[in-house]
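Just so it is clear, none of the values below were taken in a lab; they were calculated from the coordinates. Source: prediction; values computed, not measured. Cβ atoms are built from the backbone, for glycine too; each structure is taken alone.
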Structure I
């Protein structure tokens, strides 16, 4: 089963000694646990964010307990421990500091949820490649986001690398650029005014571009992810971005 191979690529899941022992019935049971996390996590993330606004540490703790239990059942040991630490911190540190710690946790938990959704939705598609080839070639990347701070961070991350990024702030400008340019990869924000990332991705595909599209998102809900895949998304980077995650994604898709 291809999904077993895909699950092994998820560094957050400690499945090395377990997955090979899983027959179809056990894999199906594990997938059900994944689906429970995928369906449940966004609700509890929203609940925690509402509780932060209300300064309700009891509600924060209640949702963290549920998330910890789900992560523990998935063998996401490190992330489960982070969740447990946050549960203890909720009673000890100021709400402002707790909010900063939770924001980092949300990024990782959302990334895990999206990765699990991708593993399932792509099961019948092209197999993953284990070997990463880096021969020093230059790759052209088009990044489109109406937020200049993201584009500035991306430029900083890629400075001095073989990834040459062009940053634009609107879908309409991107389409004009594509009239005379052919990027090797696209990074598109989903939530943009005038033309959102879904629409831009559709138009990119209609123009005949076959380069991978990586969407930027902070939303791990099934509907959000499924729509992005439907319009041609190959992968996701979860906001707020960091250099390590960005470079990992680029190396996966540009060989």
Structure II
């Protein structure tokens, strides 16, 4: 039997019964990808070539054909209970921490859904680091289903992007049209929106001030390793951060026009 065919067959069977898929050593890191999962059929396929997945304690993850955002297929993750975790691991990237690209993906759930976007080393489940929690309330792919995730430059090289279902929601989670793409260049008007904004003082203690908040939709604060430590959905010009420990943080302003701007700040 052909050795490569045997390896692929073994990995597929391992994924079906549950476990951690082997890393495909033949897949070189890429600088972009666009995956709509349509070349993979439900329910036998699990993840695309050069992707990986982790399944623990009876969780489930397959390719599903249940009303995808486009085409015929999408990712499906489900499982509820202690330790019922599924992690979909994306292809290795050459520019994961370059600050030039973001992940764009469409998501829905058949109930109150919760996933986590982050990064992982190879396929080691205990190394997963959450960059952003994902609360999903839409039950179909609609105008609210598209999510855009930024990756801080502090993510170590060699890590891989991943989406985890930690097993805290009864819902079945679906996502489609995953794209790792270059962040679009800002036009003149978009530059004008963020050009004059400052976050101060720096260093700070218990309060951060933002000079112009009117066009800011949301604020996310990441710690030095990229974990989300605070999210403000309805930001004001004065932000209380007395819950943060001393250290380095990245304050990311998400603007109403879909752009964003990051500030490095130190709490003393």
Structure III
């Protein structure tokens, strides 16, 4: 990755693009702009970027379709989408179209930068870690073991697979459907209470206070996000199954 991470800001409102251009440049990003989904596709075909910040609501080709096409072209590009607050359908659609994360309007600039940097860490080339540490948790993917403060924690095979998926995607929101289909199979996707039951059980085993979780956070209406408390974004959505 380049010293200055490159980002393409895609939004149909020039004043909004200019504000983001100035602010992100000041935070160490190399910024280019596109005014539509069609233009964004043309630009990413011409040169590589590390990140894409893409508005969901644009005239012409919408952000969801643009995300889907760009993800097909650039499988390893980090994509963060800008959605309208509480637009449940938009958030889920964005993730299913291939976005790595989303921010909801109105957002604080610090929150946006935290989201972008988290995605950059996630998409950066790295060796496949076999042991991952997060707070007082240590998961060994090869040996299928979990330790909490050095003590072994007994997990069922399904609980381990669910936690492993969340931890490998640390900081990224995973939809209910993504979790269900990956862990239980492609015929699953709507069994939310089933998934919530497993999350509640996991929280009892890994959280100091399962009612106020610090590791497995709920993304309202969307799914779950695993957070390492050493890198927690204080603006991230919170608790409750």
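When semi-axes √(5λ) of the Cα gyration tensor in Å is computed for each of I, II, III, the one that comes out at 32, 24, 17 is I.
Of structures I, II, III, which gives 0.65 when FRET efficiency 1/(1 + (r/R0)^6) of positions 42 and 154 (r between Cβ atoms, R0 = 41 Å, to 0.05) is computed from the coordinates? That value comes from structure II. Computing helix-only ellipticity at 222 nm (-39500 (n - 2.57) for each DSSP H run of 4 or more, over all residues; to 500) across structures I, II, III gives -2500 for structure II.
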